[in-house]
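Computed from the coordinates by the stated procedures, all read-outs in this text should not be read as laboratory data. For clarity, every value in this text was computed on a predicted model and none was experimentally measured. Cβ atoms are built from the backbone, for glycine too; each structure is taken alone.
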Structure I
Amino acid sequence: MSTGTKIPVVFLWHMHQPDYRDCVTGTYYFPWTYLHAIKDYVDMAAHLEAHPECKAVFNFVPILIEQLDDYARQLNANLETGSAIKDPLLALLTDAERPSPGSPEFLDLLEKCTRANRDRIIDRFSPFRQLVHMLDAWRQDDDLPCYFNQQFLTDLAMWYHLGWLAETVRRKDLRVSELQEQGTGFTDEQRRTLLTVIAELMSDLLPRYKRLAESGQAEIITSPYAHPIVPLLQDFKTTREAMPDAPLPAASHYPGGNTRAAWHLQKGLEVFELHFGFKPKGCWASEGAVSDATLEALGEAGFRWTATGDSVMHHSLKQQQNQSAADDINQHPDKRHREFTVADKSVGVFFRDDGLSDKIGFEYANWHADDAVGDFLHHLENIADSASDPKSCVISIIMDGENAWEYYPENAYYFLDTLYARLADHPRLYTTTYSEWLERKPTPVELAGLCAGSWVYGTFSTWIAHVEKNKAWDMLCQAKTEYDEVVEAGTLDAETLALATEQLALCEGSDWFWWFGDYNPSDSVRDFDYLFRQHISNLYQLIGKKAPPKIDQPISKGSGTPANGGVMRQGHMDGGQ
């Protein structure tokens with residue numbers, strides 16, 4: 001049993017969106033970056049600010065940082081000079097020319113203004129619900145003409161953005177309250193008011209997190225630049241460490257993968273330091289995907305710590321045939337809540353408590369906030385009370401910081417507020433950051449090696465080892481080979497080479513591979529399939545090569561209905577601990 005020592009809890013909130021821009025035109029294909037920013041990134045900062053006794057770790061992926069900065073610049077430029085905003089959905093709040101009512105482009109915008117959680121966002125607001133119901137009725141009757149005019153689109157776009165606003169903003173900003181009371185019939189001036197609110201939120205977002213870091217309340221960390229699965233760049237065969245019979249791509253390896261992995265780490269650091277002004281100590285390897293080689297690369301890049309799912313720990317113990325250690329950890333769950341070191345690697349590893357983290361991500365949304373927090377703290381207290389080495393114990397709660405909250409009432413306002421409030425004065429628990437905790441020089445647990453895997457099931461099955469995912473890898477390998485040939489020939493000028501290299505990085509991102517597969521919803525699969533092939537097509541264009549015909553053929557269709565729309569996955573295959 002533990003003494004009266006308080007046990008530290010670290011919340012690591014992961015913020016990530018892939019690059020939705022067309023590198024040639026600068027146009028955004030999808031709005032998810034700024035929508036999650038004005039809803040989730042704003043709320044997560046506000047909740048921590050409201051509880052100065054609490055601390056947390058936030059991970060901002062570099063490609064997300066660049067997009068947040070780009071949106072802020074475009075918004076401010078539009079308000080100052082009227083310059084165009086290169087996001088068709090956000091541009092609906094500006095004076096930009098619109099497509100004609102009834103045109104395919106007009107109908108597409110109407111449809112995009114309904115992409116939100118029906119129960120928690122659309123149906124919460126009566127005017128929004130009524131507008132969407134009118135659109136639904138028209139969709140269901142092929143004989144009805146399109147009677148929607150520009151005012152209808154304005155009202156729908158206004159409510160779409162009002163619905164996506166942070167709850168902490170909704171409760172404090174009188175401008176937002178007045179707009180919500182308006183209901184419908186919004187004017188040009190009111191459109192500009194909402195655009196101004198969004199511009200203010202976007203402009204202060206990264207500075208806001210920087211202030212939290214400077215105050216010591218938050219630790220801000222980075223990831224590889226475009227969020228690639230680093231172990232797969234380094235060696236496809238690492239997949240078989242946790243999945244011995246996994247089918248792999250036809251290509252034996254990703255060309256120049258180790259060099260590309262190092263490039264993503266270095267580029268990620270450059271982007272992070274440019275915007276935050278300091279070098280981070282921690283790195284969330286994309287999707288918690290780690291291997292021995294990845295730890296080596298993280299150490300060479302100067303990082304002190306990383307993290308992943310606890311299934312990786314269990315697989316690592318099994319791989320070493322260290323049954324006694326595995327049994328010990330299974331019988332004493334507190335022992336997995338430690339820093340782990342791997343052989344001669346300089347980077348410490350923290351293993352996520354998958355069971356508790358997934359309770360927040362997948363279970364508590366339908367609980368009353370007080371009951372959910374009470375249950376969560378009960379589990380934390382059990383770990384604290386059984387800690388065999390309180391001074392070396394740290395409980396890791398690591399999860400998506402953006403996608404879970406739309407499934408909670410009021411964007412999890414009551415849950416997050418209650419959670420931080422209860423932890424702020426808890427007699428047995430306190431919140432901290434990994435780097436602050438490491439200053440105590442705790443005693444780590446040593447592993448002889450790491451079984452390659454991720455925070456999803458402890459494997460790489462989400463990104464490889466499926467016929468469609470492997471097909472996408474082969475398509476990327478072919479493009480990379482042709483890129484290498486052009487670089488070797490020296491035919492590109494410096495500017496084009498830089499653009500092509502960054503475009504290649506976007507193609508290497510994890511998100512495209514995540515969505516391929518028949519278990520994902522068809523709409524999302526279609527969108528990400530298209531964007532992946534568009535990114536590769538743009539790469540061919542930049543290197544002056546003709547893209548192969550297969551680039552025009554969809555890779556995947558999708559037909560599944562996964563939990564939370566497929567944007568999050570649980571740490572364990574069975575969803576349990």
Structure II
Amino acid sequence: MSLNAINTATAGLQAVQAQIGVVSQNIANVNTVGYVKRIQSPVSQNDGTGVNAGTVSRILNATSQKQLRLETSGAAYTNTAANVAMQLDALYGVPGSSTSLDGVLNGYTQSLQALANDPTVSSVRATVASNGATLASRIGTIANGIQTLRTGMESQIASDVKSAGSLLKSIAQLNVKIVAANGIGASPDLLDQRDQAINQLAQYMDVQANQVGDGSITVMTQSGVTLVDHGTAASLGFDSRTVLGPGNLYSADAGKSGVGTITATTPGGARIDLIATGALRSGSLAAAVTARDDTLVQAQRQLDELAAGLAQSTTDRTVSAPAGTAIDIAGLKSGNRITLALADGSQIALVASKDGNAAFRPGDVDAGSVRSFTLGTTDAAMATNIGAALGADYSVAVTGGKLTITRSAASLTPAVGTVGATVTVPSSATETKNSANNAEIALFVDSGRANGLYTGNFDGGSQLTGFAQRIALNPAIKADTSALVLSSPTTQSGDATRPQRLLAGLTTNTHTFSSASGIGGVRAPFTTNVADFALRIIDAQGANAASSLSLDEGQQIALATAQSRFAGESGVKIDEEMANLIQLQTAYGANARVLTAARDMLDTLLRI
């Protein structure tokens with residue numbers, strides 16, 4: 001009996017020692033990131049010889065862990081989005097300050113009002129020119145800042161892809177080690193390392209991890225793309241661009257894309273474009289892609305539209321009449337448009353070009369049907385070219401520069417309601433005074449196209465794209481500010497016709513801005529004056545920054561809650577461990593007392 005007692009007590013001591021070792025490991029790793037609490041439960045021997053130490057297992061709630069990863073991805077997404085929104089909003093300046101966009105616009109508007117009130121003062125004319133140049137420069141500075149942000153997102157994507165790829169390889173390698181160690185429970189340290197790697201991966205992309213029978217983990221995106229399968233990891237690639245400009249846009253066609261594309265070569269060998277397939281839905285990668293390809297592209301488009309509106313507000317004349325009534329299109333230039341409003345509510349937009357082969361991208365022109373036609377040098381050629389673009393359903397006539405369009409008698413297409421046209425009046429940017437005494441003048445020009453007129457043409461690419469970076473005060477105005485008043489050699493210095501036209505173009509006359517700008521909605525173009533459009537851009541960016549920040553604050557709270565819940569269930573609590581240690585010390589002492597008593601009994605027996 002005493003021999004059994006010695007064996008049992010010895011086994012008990014060994015089991016308690018092992019448990020104390022686990023408790024001490026828990027206490028030592030209380031602040032170790034990713035460490036999950038361990039327990040060791042002794043197992044009673046069926047033959048009555050005592051206990052075995054049992055296996056070491058982790059206290060892990062899979063549901064809490066899954067939620068933690070989802071919230072981690074969400075928090076990384078909202079944090080990146082909020083940072084971009086705040087930086088973007090800051091580019092426009094503090095509202096009301098003299099250097100902010102609205103402050104500069106207000107200064108320009110006030111100088112035009114002063115000029116309209118008294119055109120004779122040369123210093124007022126100089127102020128208009130100076131403020132116009134400042135406004136153009138401010139728009140360009142903001143636009144350049146937007147492209148800097150886009151380039152930053154491109155760099156962040158490259159860095160995040162590299163980090164995510166490294167984590168995938170690490171997870172696959174840990175899978176191999178865990179399987180070699182005989183599966184789940186064989187090595188809690190390895191399991192902790194793998195879980196921590198997956199948690200880190202969740203910062204970059206939304207992932208789900210599924211345990212398989214041999215102890216390995218299969219990692220997939222929430223959209224179903226396999227990233228890790230047993231010991232094989234997907235290979236991530238990103239063809240980064242060094243510097244992005246307004247024309248560097250994403251395309252699912254890799255040969256046409258102006259920005260980097262994230263690809264994954266899965267364990268099965270398939271090559272997947274993670275952007276084109278929408279595989280990334282959360283995490284910092286998804287947020288950076290959205291910022292680079294959507295948020296910041298739209299911000300650039302808003303400024304391009306604003307710059308175009310400013311330029312065209314001083315040069316363009318719009319005419320419109322019911323079908324069958326002639327409209328004046330004399331002086332029509334490449335990029336100018338003729339619009340047919342049909343009886344069924346649809347529109348046809350005809351865009352003038354040098355060769356009739358203008359290439360339009362989605363969002364370039366807001367109309368149900370967009371077609372280009374070649375400018376003609378004679379009335380007959382113009383009528384022929386417009387007719388060719390419209391087809392046999394319409395009859396076209398041009399006489400003395402005046403255009404008439406009606407539906408052909410045999411046509412079953414909707415009738416033409418009205419025909420309108422937008423014509424850039426000055427023949428060139430240098431034409432500031434002419435005998436026709438036109439009030440229109442090119443106050444702003446395209447510095448990237450030899451300081452020429454802005455007409456919105458598509459010859460050699462969209463003139464609108466990146467115009468915010470290129471808009472500048474017309475050098476001819478800077479050289480001779482009298483042109484702000486004198487529209488012809490005979491115009492009187494006190495004639496307010498042109499100054500009033502410039503002011504009306506900014507604050508009164510309406511201009512149609514593309515739905516691609518997102519101002520007023522994304523389903524239809526928005527019509528307002530140029531000054532109001534500028535203020536709406538500023539308001540939209542401010543509202544977006546506030547909304548993004550609020551969303552991020554809420555998501556960070558959700559993440560903190562998930563972290564707290566996971567830590568409460570799987571983390572080490574010092575008070576609990578110390579209480580366990582006291583119990584184990586008591587058990588150890590009891591086993592030692594049994595061992596002492598058994599040995600005393602054995603000694604007594606041996607002395608008989």
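Here are some notes:
- Of the structures I, II, the one that -16500 was derived from, the read-out being helix-only ellipticity at 222 nm (-39500 (n - 2.57) for each DSSP H run of 4 or more, over all residues; to 500): II
- Among I, II, structure where Rg/Rh (Cα atoms, Kirkwood Rh), for residues 88-335 alone as derived comes to 1.22: II
- Structures I, II, by distance in nm of label points 7 Å out along Cα→Cβ at positions 160 and 528: label with the highest value: II
- Read-out log10 I(q)/I(0) by the Debye sum over Cα atoms at q = 0.08, 0.12 Å⁻¹, computed value -0.55, -1.26, structure in I, II: I
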